[in-house]
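Once you scroll down, you'll see the structures, which are given as structure tokens.
Just so it is clear, none of the values below were taken in a lab; they were calculated from the coordinates. Everything numeric here is computed off the predicted structure, so don't read it as measured data. Cβ atoms are built from the backbone, for glycine too; each structure is taken alone.
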Structure P
Amino acid sequence: MLEGFTWFKQSAYLWKGGGLSVYIDPWEVTTSDPADLIVITHAHFDHFSPDDIERVRTPKTVVVAPRDVAQEIPGQVVAVAPGEVLEAAGVHLETVPAYNVAEERLEAHPRANGWVGYLLTLGGHTYYHAGDTDHVPELDRIRTEVAFLPIGGTFTMDVEEAAGLARAISPRLAVPMHYGFVVGAEHDAEDFARLAAPVEVRTLTPLHPFSQ
């Protein structure tokens, strides 16, 4: 289920399959595949990179983004808020909340900003990309085959909190992200795999070398 994914770094991915190229939070993209769909979770620089969007965007590209980000992007743009269901570029999407509840990081991703994670149906499978979030109550209702979860701490869930979310939603696979670059260390993935059991954890190798 991960065969179509390329991990650039942090939370930035490309999925290719069925004649489509779907980018999620593209940042420091190293491929030249033109985008059919780009989805953005929120406004921080390591998730919303206008230069990377322009690198892969074409006149036919659809961009889905929270409202504060959408107003900054030209072209075919769909503004979203948490709790919406839509289809864009032939891809079924659902938006889910992404915000902080831990007191020490409340200002990083305030609930009032309306930032999101996504449930995407790609190649007949469901994938949850959490964006930057804590383990908030609304997420326990998610049902997905694959969950991409931030584990780096500081601005998002840490390893233990992310493992708790993985156990709560029980995907077939959990994939750690948002570690080893801005925050978190490469070895955090090993701790996440141990703490998330019995959920199976698989890691991807980023195209950019880890810097933490």
Structure Q
Amino acid sequence: MSANSFPSVNEITQLQIERVAKWHQEPIDNPYEGIGKLICEQHEYNYRLWHKEDLARSPRATSKEIAEVKRDIDRLNQSRNDLIERIDDAITAALATAEVRPKPDARINTETPGSVIDRLSIMSLRIYHYREQLQRSDTSPEQQTQVSTSLELCHQQHGDLSLSLEQLLDDLFSGVKQHKTYRQLKMYNDPQLNPAIYLADEEC
């Protein structure tokens, strides 16, 4: 994946699939450059979130442990959303470098490429963990059938999302659609805008 060119959808999805498998065996790394580095970093936050969400639902977790995990989830989710925006900003820069100008009648898509890349990231995690469940020897045939059906659906959705992203990028780089970065504007993470935080500070 070149640091100076926009990756293909196949390169993006392969990055996500390969990193999920590698990170389950080795320490998390990010060997990429350019927008590939951003995509991998955003993928890492989803990877960390996935496993934190598992911990939050453990029946053995204490209230204190759950509270700590929930705060970690909140922090990771904010970083994940920040990376979606940075990916979309990088696409804006790539369009400018390519001197792409939207056509006068260019439409706006309901979802940005960064958001689709995020969904593909989550889907790659889902596929990995469903495959992992198929390897268990302590489950019933009924459960194995259910997991197999879910995995098949995941592959279908992953293929649909991949095609959708490919079509969206083609439309953006041909000027058929216009690209914008939509800011998440998470008010609950801002201590000056979340009343549960600033009112608590006033009471202290």
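Data for the structure
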read-out	value
Entry that produces -4000 once helix-only ellipticity at 222 nm (-39500 (n - 2.57) for each DSSP H run of 4 or more, over all residues; to 500) is calculated, selected from P, Q	P
Structure with the greatest value (metric distance in nm of label points 7 Å out along Cα→Cβ at positions 30 and 150, set P, Q)	Q
Which of P, Q leads on Rg/Rh (Cα atoms, Kirkwood Rh), largest value	Q
Parent structure of the calculated result 15, given that relative contact order in percent (Cα under 8 Å, 6 or more apart) is the read-out and P, Q the choices	P
Read-out volume of the Cα convex hull per residue in Å³, for residues 70-165 alone, computed value 138, structure in P, Q	Q
Which entry (P, Q) yields the derived value 47 for percent of Cα pairs over 18 Å apart, for residues 6-117 alone	P
Winner on mean count of other Cβ atoms within 10 Å over residues 22-29 once structures P, Q are ranked, highest first	P
